[in-house]
Structure 1
Amino acid sequence: MIIGCLALALGTVGCFVPFLPTFPFFLLTGVCFAKGSDTLYEKFTSSKLYERNFKSFQDGKGMKRSTKVRVILSVGFCCTAGFFLTESMTVKIIITAVLVLHILYFVFGIKNYGN
C-alpha cells in the first residue's frame, strides 16, 4: 500500500515535471492497489490521471501519440542525465541499450490510439 501511494505521488508529479516519467509509476500504482485494496484500486482506475495516461493502453487500444511522446521524452531525459552522470562505460552501454529499446518499443510495439 505504501509503495502504491508513493508511486501514485511520483506519477502525479511526473505529469508536471518533464523529466519524471508517469507511465511506470502509474503502472506500479495499479499493481500495488489491485493487490492491496479494492477501494484504492477503484479510486485510482477512475481518476483522470489514470484515464489520460493508461486506460486506453490497458484496454488494449494503444496509447495516444502525445502520451507516447511525453513518455519517450521524459525517460530519454532521465537516461541522458544518467549517462552523463556516470563514469562507468558498462553502465553507459546499459543505459544506451535501455533507451534504444524503450524508444523502439514505444514507437513500434505500442499502437497509436486517438490523436
Structure 2
Amino acid sequence: MRIILRCFRQKHFIVGYLTYGTSPVIKPIVEFSPDCIISDLMMATMDGLEFCNEIRHHKKFDKIKIVILSPQDGEDRKEKALDRDANGYLTKPINITTSANELAVIIKAP
C-alpha cells in the first residue's frame, strides 16, 4: 500500500495513510477530511466492505468517495463493493497512470 501511495503522490495527489486496527477510524477521517479513501479489501480486523459500511453510516461522510482495492478481480466482487456504496473498485496490481485517472474521475463526480 505504501508503494501505491508514493506513486499517487508522484501524480500530485495529496495522500495520507491510516492503519486500521482496534482504534476508531472515524476520528482520523474527521481530522484529515479526505476527498477519497482507498481501502484495501483484505484487512486484519474488518474487510473493506465492512469499513465502507462503517463510513457510510455517518451522514457527515456522505461526500467522501470510497474506492476498494483488492487482489480479487471479477464483476461479482466489484458489484458487491458498489452495492455497499463504494464509488470504485481497483484490482492489484494497479497501473498507476490508469488508476490515477480513474481516481480523478471518481473524485470529481457528483
Where is distance in nm of label points 7 Å out along Cα→Cβ at positions 8 and 40 largest, in which of 1, 2?
-> 2
Taking distance in nm of label points 7 Å out along Cα→Cβ at positions 72 and 88 for each of 1, 2, which is largest?
-> 1
1, 2: which one has helix-only ellipticity at 222 nm (-39500 (n - 2.57) for each DSSP H run of 4 or more, over all residues; to 500), as calculated, at -20500?
-> 1
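None of the figures in this text is laboratory data; all of them are computed from the coordinates on show. Quick caveat: nothing in here was measured; it's all calculated off a predicted structure. Cβ atoms are built from the backbone, for glycine too; each structure is taken alone.
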